[in-house]
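Read-outs throughout are calculated quantities, based only on the coordinates presented, and are distinct from any laboratory measurement. Small disclaimer: the values here were computed from a predicted structure and weren't measured.
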Structure I
Amino acid sequence: LLTNYGPIAIIWFDTPKGISEQQSRSLLELCNELQPDCLVCGRLGNALGDYATAGDNRIPEEILDLDWETPATINDSWSYKVNDHNWKTSVDLIRKLVDIVSKGGNYLLNVGPTGEGVVPQPSVERLEAMGRWLEVNGEAVYGTQPGPIQGRADLRTTSGEGVVYLHVFDWPADGQLRVEGVAAEEARLLAGGEALAVEESGGALEISVPEEGQDAAASVIALR
């Protein structure tokens, strides 16, 4: 696997918990020797690997001060299961993506193909929906860092150079979005680029928003 397929970007172990530290370390050393630029996931065991891996379908409550990812399923199964129709909605998947990225993590979303190698249509539909959302809002996800506002149920934040992104889950019915812990002189919607009125009031930022959000999953506002 490490010598017959050219450069390998990542190798993902789901190593049995019972292996010794010496066994984990020997696997890591082998990967580093044969593929020096290859990342090795934290499930190598014994606190080794290049980054941490959360529990299956689990998202930490807070920012973690390390590189990490959440491995997750689109339904309830990792492999193809003909009678598993408990598909997560695209809104749920997009919000999970935003939640993970807002805490500095990576979303490792699993797809279980059929025995013929076909990706099930419900998976295709959800991945395409996520792709459409990312086409509009990708700048608020790719290459970003956790944002300054954490712990709010109605939104998440990510940040880039000179910009904070508000991923709004619950659009304010009164047309005013109030956020604390961030300063900005201008605000605009990523979907369509509409500029929004913004002012500081009582130590918080008041943003005047349209009557309805642009996306049921998350409407994104860029603050600069």
Structure II
Amino acid sequence: MMSRHRIAVFDLDDTLYHEHDYVVSAFSYIARDLSHRYALDYDAMVGTMMSAGNPFDNLLRYISHTATPITEDVAWLVDTYRNHPPTLELSADAKRTIEMLQAHNVELAIITDGRVTSQNNKIKALGLNRIVKPENIIVSEAVEGDKLSGKPFELLVAQAGPDNEYTYIGDNPAKDFVWPNRHNWTTIALADTSGINIHRQEWDKFPAINRPRHIVDNLLDIVPLIVKPNIVN
């Protein structure tokens, strides 16, 4: 008889790191590149992209006012944003949470919606590729289905086995918890205590199937919800 295992499955953006940090990283990369090529003001370009409105329209408008001829266009800016090598770091709480789960032999996985290149660049920058097994990192574009389609979750279960104790940790009520709730996973949301998440957590606007079983303010608080004495890894 096969033993059951605990598997903690993490969302990526705004769960293991703040997606706002990726935005800042991308804008900084773009501004640094253009400042080197054209001697444009780095700080002014970053500030322009961070201001209200479309960041790339704002940037191109600013550059046009400097009378600097450039060859880069919106398509280049979008491509660079999506594919740049980001500067990201796991928070101390995220690192400690992972260490504590590993100490209790909890297997780790990541299911994230997005493009393969962008998401894998984030995972590599955060060092998660050295922590999570490659087969346990599932990006929606690679499986041609997002979280609501169920395909990423189904692939993980097919690989790891259906009889394990699964927990999904995410942040977005629109799509993170629907499939796991329907399949009796433990679901945990990390509350947006900083107010900078990309997706707003307006829980009362969503039906029960979209809402997690637990909401925690700190990632460390997921550990006692996952580590239970009745499962032996």
Structure III
Amino acid sequence: MKQLLVVASVIGLLACSPQGAAQDDTSFNSQHLERMGFKIEAVNDSTIAGVYEVITDQGLVYVTADGETLIGGRLYDITGSEPVNVSEASIREMRKTDIAKVSDEAIVYPAADEDYMITVFTDPTCGYCRQLHSNLDTYHDLGISVRYLAWPRSGLQGSAYQQLKTVWCSDDQQAALDAAKNDQRLTAASCDDPVDEHFALGNKFGVRGTPAIVLPSGEMLPGLVPAERLLGMLKSGQ
């Protein structure tokens, strides 16, 4: 099968310190990725001989078996009438697996009669996040529950970061998040919060802004999606 390799710069994927790699049964040489600071979570065969699909703490990359060449980007099957992104299935499974691991750290606004659960990376200073939050009843009426994870747009610093840490450390997380999204002062609170972990997860998923909505299928939608349109996408299995 002919494939199209979309090659991207790997500079933005570099981390500050190396971490150990997960054990795998393949013959993949991981030492160069480890030296660059990647934490390897899974190694699978790709659709190209001699190239492995590697799930890392910074997302999906492709690496030759000798570990000496890294290919950033996506693989496309171009044998049909339209190119097909063959990387997307693995990326969606990665998101689903990772969200399941942090689901007990989320702040959930459940629908009374739930048909679907979406996961939303949010920032209390984001206007579109506030708009989504102010219309939660509309989503709930359509059977859509909302599970929030933290993703401060300014990174691990600044007011949004501190607000999110306070929200997740509050005794009543929903009340604190409601207040933060309405510019109300929060009572300071501190704990072993998951905000840094959520932020890293969002980066791994490819979040570039908020809100970022992850569907049950693992597909990620950037930006605000009106409830009726979102319901149509959920019903279609996206």
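-6500 is what came out when helix-only ellipticity at 222 nm (-39500 (n - 2.57) for each DSSP H run of 4 or more, over all residues; to 500) was calculated for one structure; which of I, II, III is it?
Going label by label, the one that fits is I.
Computing relative contact order in percent (Cα under 8 Å, 6 or more apart) for each of I, II, III, which one ends up highest?
Evaluating relative contact order in percent (Cα under 8 Å, 6 or more apart) on every structure, the highest lands on II.
Who wins on volume of the Cα convex hull per residue in Å³ among I, II, III, i.e. which is largest?
I
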